[in-house]
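What follows draws every value from the coordinates through simple rules; no lab data is involved. Keep in mind it's a predicted model, so treat the numbers as computed, not measured.
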Structure P
Amino acid sequence: MVERVRDREHHERLFKASMSPTRREIVSAIGIHGKTMEELKKTLNLSEFQLKFNLDWLIKEGFVKEEGGKFKLTEDGIELLEAG
């Protein structure tokens, strides 16, 4: 396995994501096995706007990916989950 270079930009993204309780809550809810949008809506006490806005940010920043109808954590997402 190739070791990933952890540069300043990576650490800034991780810090920015970890500073948001809502994003940490979403990452925690997705967990290792992933969740569908409906499962996330049932699990989290967020408005649809809050969920979509923060989920879109997590996807754009590379912490979450959508795969087979489920949201799953990327390697960076798992790192964020473990840091929380």
Structure Q
Amino acid sequence: MVEAGTSEKGDVKVTIEPANEREIVIKSKLERIYGNAIRNTVEELTSGITAKIVVEDMGALDWVLRARMESALRKFRGEEQ
């Protein structure tokens, strides 16, 4: 399991762990408003990966989500310790 980000306001915490099936879990207070946008970004960046991906949004902007996703994906692929 790898993580990127924090639970601080304005940030997002991304957790990726190996799984037999692809699963994306979005947790956000603003899910009704931004849930589809968050899910679309996660889908775009993780296509082809079979894993459980949990995104805990604390009001992050899209570029923050993308940076955290990139960091978590690099760790997941073993590119970073």
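A few notes on this one:
- Which entry (P, Q) yields the derived value 34 for relative contact order in percent (Cα under 8 Å, 6 or more apart): P
- Given -17500 for helix-only ellipticity at 222 nm (-39500 (n - 2.57) for each DSSP H run of 4 or more, over all residues; to 500), calculated: source structure among P, Q: P
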